[in-house]
Each structure stands twice: as C-alpha cells, then as structure tokens.
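Undergrad: Quick heads-up: structures coming right below.
Every number here is computed from the coordinates shown, using simple stated rules; none is lab data. Just so you know, these numbers come straight off a predicted model, no measurement behind them. Cβ atoms are built from the backbone, for glycine too; each structure is taken alone.
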Structure 1
Amino acid sequence: MSTEKKRVQFRAPDRLIDRADALAAVLGEDRTDVLVTALREYLQDAAHDDTLTQEIAAAYYDDEISFEQLKALVSAEEAANIRVLKQQLDEDFIDEVADA
C-alpha cells in the first residue's frame, strides 16, 4: 500500500463527525485515523459486493474509469478478467459491424 498521502476536505453531518470524534477518543486515535479506517473497510466491503462490482465493470466498459482505477476498486485478478472480457466484447462488436 502506498505511503503517499493526499489531503482531502469534505462536509459531513455534525452527528457523524461527533461519533467519529467519540470513537477516536475511546481508541486513543485521532479523527483522521478513524475516518481512514472506516473508508478503507467500506472500500474493501464494496469490492466484494456483486452488484457494485457489476456497476464498476460497467463503468470500465463505458470508459468512465481507467484500468488503474478498476484495479484500485476490485482485486487484481477480477480486474484482469474484466479487461479480457472488455477486449472480447470490443472484438465481437468490431466483427458484428464488419459483417453488417
């Protein structure tokens, strides 16, 4: 995992931030650590959600995300499989257009 960090800023409901602060106090961590852990766990769970994986694949097929972004969202093996399928779909489309 990369050690480089990027500063982000976002707005969240007060109650959510208050809960993050309370958990940080209990764990002896700062708010950032709690939020980063929560985001990491959310993204890990999302990568194993079949419906979301299908949406991610569709975004890749439609060139809305790059292969690097795809790999960041799903496993390397899953990303490779999706890339192969996209190539096959593209080849099939080209064949269909050529036959028309």
Structure 2
Amino acid sequence: MEEIMIPEQDIVNAICLFLANKKGIAPEDVQVELMYDDDYGFSAEAYVQGRKQVLVESNMIEAVRFWLDTEMQRDPFGASLRLLLDDEQGIVVSYKE
C-alpha cells in the first residue's frame, strides 16, 4: 500500500470544489479556513455567498473523496483517508491505496 500525503492547499481546493458543486456556484466564490483543536479535532470554516458553514472531519473527508474522483480520477472509496496534523506542512490527508 502506497501512502500519499495530500497537502493543505489541495484540501482547501477540495472543499471549495465540493461546496461549489453542491451550491451550484463557482469554486472561486468559496473561502475556506482549516482548523485543528485539541478538544474538537479537525474542522473547516467555509464562507459561501456571505454565509458561514462549519464542516466537521467527516465533511472534509467527503470533500477530499469528491476531489479525488473528479479532479484526480482516482477511486475515492478504494482508499483509506485520514486527516493528520503535521508540524511542518499543517493539516494534511494521508491517502493509502
């Protein structure tokens, strides 16, 4: 099993594409900030059409699966995905095929 690290910017892009697809808007109209809290874990705040939307870890993984399918042409469900906090890279996704 090969492990690939998906960087923070690709996670942000994935969330933008995912929410834009759901809302029928352009990805450029979505702003995202990734967060990590020791008590609550991973989350993201997205601003879409002036409204704030909070995504929990499962929503973020769903967005990365959407990105893997639509942008990377990889099987999004044949892989293990895990959010990790890296000291140097920030928030990353571990992708194992």
Structure 3
Amino acid sequence: MSPLADSIRRGLEESLIYAKGETDGSGYAVHIPAPIDVRAIRAKLGMTQEQFAGRFGFSVNTLRHWEQGKRQPEGPSRAYLLVIDRAPDAVQNALGAV
C-alpha cells in the first residue's frame, strides 16, 4: 500500500474510533482562530465602511455582515484582514492606493 493510502486508512480508522466514543479525545486538538474585529481594523485606519471596502476590494455588504457579527471572515479574507491590520501602509502601497 502506498504511504498516502496508508495515511488515509489510519485517519479513517482513528475517526471511527473517535466517533464510536472509544477514545477520550486527549490526543486530538481543534484550533479555532480568534475572531477578527473588522470594525476595529477599519476604525484604526479612520475609514468609513465605503472607503475601507473600496480601498481593499471588499463589498460593503460583506463588510457590514462582518462588523455586525453575522459572519466571520474565513480563509484568504481572514489572512488579508490580518495583513491590513498589521501592515496597512504596505497593503495600500501594493495596491497603488497611496
């Protein structure tokens, strides 16, 4: 059996054991990232929702959902917002916005 197939088989076996409750789960961990405060990022930059959305390429509707807590940014949007928060000038320079 190939190493990949063996790894998949072991993973399936482990998931069955876990699903049946035959393990205490101490060997498993789930990482849940902390929520991102999009409103705070925007406020730190002194931008309106329209300015922030336009500058960084988000829809205003999506931005509002994030700020109202109806949704949380995921995947690439989450990473992008973290970069905007930590290095806003670099992002704006890269986008040609400054």
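Undergrad: Of structures 1, 2, 3, which gives 0.65 when FRET efficiency 1/(1 + (r/R0)^6) of positions 33 and 73 (r between Cβ atoms, R0 = 25 Å, to 0.05) is computed from the coordinates?
TA: The read-out was computed on structure 1.
Undergrad: Out of 1, 2, 3, choose the structure whose coordinates give relative contact order in percent (Cα under 8 Å, 6 or more apart) equal to 14 when calculated.
TA: Corresponding structure: 1.
Undergrad: Suppose helix-only ellipticity at 222 nm (-39500 (n - 2.57) for each DSSP H run of 4 or more, over all residues; to 500) works out to -24000; of 1, 2, 3, which structure was it derived from? Display every interim value, and only then the final one.
TA: On the way: 1: -24000; 2: -10000; 3: -18000.
This value belongs to structure 1.
Undergrad: Out of 1, 2, 3, choose the structure whose coordinates give mean projected area of the Cα convex hull in nm², for residues 9-64 alone equal to 6.9 when calculated. List each step's numbers first, then the result.
TA: Details: 1: 5.2; 2: 3.5; 3: 6.9.
This figure was derived from 3.
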